[in-house]
Structure P
């Protein structure tokens, strides 16, 4: 396989979206365990919320008609009948009566509005009201939030604090969520040794791609199986990959996807997928020698061995893929800022370039300094906040120009 039929970033995104579907496997979880999980069912409100009308301010519960015409020069006088206690049922008030009500207190039967305490004055068994109110003023009505049977949250929503709070308010203590996709990781390379290796022999390097890719996958909402290191030998890669594939939804083979004598990843992908290889290179730097194959609804990604390339490619395309498999329908919004570029950035037309940058805030604006370095140098990422994307139709960017910086997810 030769990396001659490279595809653009947008083409690869479309290929992923068109070829993979959500994993229709679910589990029931308590709300405490549901943060950032994807909802596996439509939710309808089982009760009305709030279940009773209540005050939105501290003040006096009244029948609004008793306040009409009230002003500072001609206040309305109402009979004081006591205070409403939080958490207890409020008793009836009649025309001409009022009762003190705290914020969140139950509006008593007979009342339809609340006068803010700032516009009142209590005198013994009477209350003077210096402002009139209309029906419903300063009141949250029963069902203002949601009514029994109303549609609440759709399947595919990522559960965050607001969704969990709403479910709890309605007495829903557990929900069905999509099971997490499982990502399997195999690092390939004759030079690799486990990352906990002490003293290295000449020619050896520690495997860092596994921990990088594992961290990204977990952050994106997947479970991970780390399957260790294998040499750059076709039989060993294929044997290990074929054993791991049934256990995972995404198989990552890190290293061995570029053209070379010992690069067998592309051959393994062809055999595992019955030649259903969807991507044989991407017009991007870093990360051109990226492969994507499909078997049933499983994805097999051949990632570059260089850590920076592997990290940036999987952060970008892995998020799209994992979101699809875990059933997420949330709209992804890139976290970006505008910044002043501190120096020129060269690039080649016809490919997308992702350039790492360091940000500093100076004179009420951001300045972005590009960080250049080969994609095998992992420490060049330290201290960077994101990257600049140079589209394929541009030949570099000029220092002093305004650019968009995409923050690391």
Structure Q
């Protein structure tokens, strides 16, 4: 077996010979290449999506919460995604018996902030460094109830196992982590249109190899997924997309464990796990783009409605515009029952409470003639947002003629 200087007679070469730090992409499937190209393209789409600052902030907190909920849920944290988001946004306190779970959320947020700050202020942050990884582990485990043998940020001194897998020999962990960082840092792309795709490969490989090495007594999974976030952000992936993999692993937790197990027993075959993760990232980006598009349609609808009423200044016009704007909100895209219209918001209730039912009926007829709403069964009204298709470049697509 060929070895590098200083690697002779290391224990891991006998116990974990698949830790060879090699990747042969000649065996990669056509689907993997296509999905990597799709990731690059979809990330560019997300990065260039124009949304108002308030929407951008909402998306940031939404996907940060999804990622942090995912990475902590895998390890047993029982807080819901909504509770995680409240903890992130409002610093909501939890009952004393659950506060340690809130502390775990705080720790991941702090680690993510450290990564972002490092990347913003130093080119060195793009590279994986053993000391930084040890720092991540220390931050992740900060102020959590731990076993006596757990020393955050320090290499383990004994053998550990997860399910039926045993981590690399403890005496080799410092060397293996150094070797992993050198290897991942050496995987680069000289083409600008491949940087994110290459970053995805680097992130997933780092995750898998780190879990195989298992250098710490606790927090290895969370540290591995945090390394993914660092590599993806460093590769230029939009912030809201960098947390999608952690969320995907949690959503497919049984398959995540199965893929890790298969990889561990395969003798070093990394491509099946890479294909699983990349496919999940593509699907997650698709859903993210759809959500962004919904926000963009909401903005476009608001602009369109204001344009329709630009020369109408009467109280009745103001009332109808308010109704049309509210019906165009994404949460009402499946329609609203007629009897619920005037109670959708306090503003609408204030507008219509003094009026008779005939006023609402007359307003709906005006909005229908303006092409802003349609009636649908059973007894519902929906905003005619299909009008916005006319603002897009024309193409032959029967689905867009509805």
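Throughout, read-outs are computed from the coordinates displayed, never taken from laboratory work. Keep in mind that this is a model prediction, so the values were computed, not measured.
Key figures for this structure:
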{"read-out": "Structure from which 9.6 was derived, mean projected area of the Cα convex hull in nm², for residues 32-159 alone, options P, Q", "value": "P"}
{"read-out": "Structure from which -4500 was derived, helix-only ellipticity at 222 nm (-39500 (n - 2.57) for each DSSP H run of 4 or more, over all residues; to 500), options P, Q", "value": "P"}
{"read-out": "Structure responsible for 25.6, with mean projected area of the Cα convex hull in nm² calculated and labels P, Q on offer", "value": "Q"}
